Structure I
Amino acid sequence: MPVFNRNGIELFYEDIGKGHPLLLLHGLTSNSAMFYREIDFFKDQRRVIALDSRGHGNSSRLEQYTLQDHIEDAIALLSHLALDSVDILGVSMGSYIAQGIATQDADRVNKLILVATKSFGAQSSMAELFARYPEKFDGLSMLDKFSASSSYIYYNQKKIDEWLSKTAQNSRQLTMQEQVTASDALKEFDFRQQLFNITAETLVISGKFDGLNPPEKGRETAVSIPDATFMEFKRSGHAPNVEQADLFLGITENFLE
């Protein structure tokens, strides 16, 4: 993997294929390896760039950082690669980063795909989930909370387990403290007053059974972005790109063309 050094912080990324660039931005506590299916699908058509956000994957692990740091890292990487026009696909946390890029550097973003998204949050979606079901999660350790949360998050657990297993084979996992740090970075963000600045053609995809970022949050995001399209996958939770992978790839390919 190539590495980009920004202010002493190492950011690792994949850079595969040729054609119009597509930037992939992963979810919380994950990394670029989660996009193995998307990279393989698009690499013959496009230049695919998949970033390990700070605190994740092979990039530098830090004691503290913010969502704005993630956004500025991604914009700096695009400048480092001299990319003036890109399409962006962001999943969950990656969709927040994508919103930040598309609002703060609008002219650079051609097409935008936001998956399992929301446009604001007082705390991370996982913390919101724990607070929503106190009878289930109160009194559990953080590790036990994460273990017990999956049934609230995904629809097709078998596909999720296969995906997580394959992702883990090709990535460096986070410690529990690193997971907490990554989650804390997503506190108190709000793009609602900036979404009208997005000029990119935008597609928002949510999963019907997503207990982290329910479809209404995706729909609310889409309504605030000029001319955005909203789609709800009926047999997906928080990972439509995994739980209905063929449908997802077909729709994203058609949208990006």
Structure II
Amino acid sequence: MTSLTTEQLIIDIPGRAPGAPLNLSLQPGQVWGVLGPNGVGKTTLLHTLAGLREPRNGRLLLDGRPLLEIRRKRISQQMGLVFQDRQDGFPATALETALIGRHPWLSPWQMETGEDLAIAEQALDALDVMHLRDRLVSTLSGGERQRVAIATLMTQAPKIWLLDEPTNHLDLRHQTAVMKLLRSQAASNRAVFMCLHDLNLAARWCDQILLMFPDGQACWGPARDMLVTTALEKLFGQRLLSTELDGFPVFVPG
């Protein structure tokens, strides 16, 4: 079972003093939610975990091996990332975009097989965008593009899912559907690690929480221990009211 561990990891944010070192362990079956105000470094952390940015200090271990010693293709078979912002580099349909997720599993110049096509179609269907398969991604709405991006990650089939604001642009029904999908991936022995702004989505769907504070400090642990009103008020600089519905905490601005 694939795991990702950080040892004394300090992310590198130019112009900022070093923050607290992170010693995290992303294990199969876990759903992590990363919470913090804008500019605190959540996206930088995700890119660092994916090996796209060098840390200021510390190291990353994938199944006990230093990430720097592992070939990029092997990493991409084990880890995948949904970016917060995406650029359309060239015209592509939703299906062609989803099929990009199969590239880590193909040899150079190898074409996608019928099995690859079936995996991509199943992912588009799971994200409720199969009817858009032949549409150019550039013509889709923000929410439709987001679901195609998550379908591409699902097509990639990594063991560790890294997602930056996966519910961005999504309506309420699709927010719930995506969070259910991510929970089901964790139930299938995958680790899910995502940045969120919605406290109530984190409270409902995440079992592990990382709080990243503006002063560079951080704390993490089980959601029931982290989602405490006093800590969250300090995190966001906002008074909160809380209650409980269906066994989960709910937070609203005070």
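Values quoted throughout were computed directly from the atomic coordinates according to the rules given, and no laboratory measurement underlies them. Being a predicted model, the structure only gives us computed values, none of them experimental. Cβ atoms are built from the backbone, for glycine too; each structure is taken alone.
Quick check: 1.00 is what I get for FRET efficiency 1/(1 + (r/R0)^6) of positions 98 and 218 (r between Cβ atoms, R0 = 25 Å, to 0.05), calculated from one of I, II. Which structure matches? Could you put the intermediate results ahead of the total?
On the way: I: 1.00; II: 0.15.
Value 1.00 for FRET efficiency 1/(1 + (r/R0)^6) of positions 98 and 218 (r between Cβ atoms, R0 = 25 Å, to 0.05) corresponds to I out of I, II.
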>> Given a value of 3.3 for distance in nm of label points 7 Å out along Cα→Cβ at positions 66 and 106, calculated from one of I, II, which structure does it belong to?
In response: II
> Suppose you compute distance in nm of label points 7 Å out along Cα→Cβ at positions 2 and 186 for every structure in I, II: which one lands on 1.8?
Replying inline: II
> If we compute distance in nm of label points 7 Å out along Cα→Cβ at positions 82 and 210 for structures I, II, which one ends up with the highest value?
Replying inline: I
> If volume of the Cα convex hull per residue in Å³, for residues 90-137 alone comes out at 77 when worked out from the coordinates, which of I, II was used?
Replying inline: II
> Looking at structures I, II, which one was mean count of other Cβ atoms within 10 Å over residues 10-17 calculated from, given that it came out as 18.1?
Replying inline: I
> relative contact order in percent (Cα under 8 Å, 6 or more apart) was computed and gave 26; which structure, I, II, did it come from?
Replying inline: II
> Which structure, out of I, II, was P(r) over Cα pairs in 5 Å bins from 0, in percent calculated from, if the result is 1, 6, 13, 17, 19, 17, 13, 8, 5, 1, 0, 0?
Replying inline: II
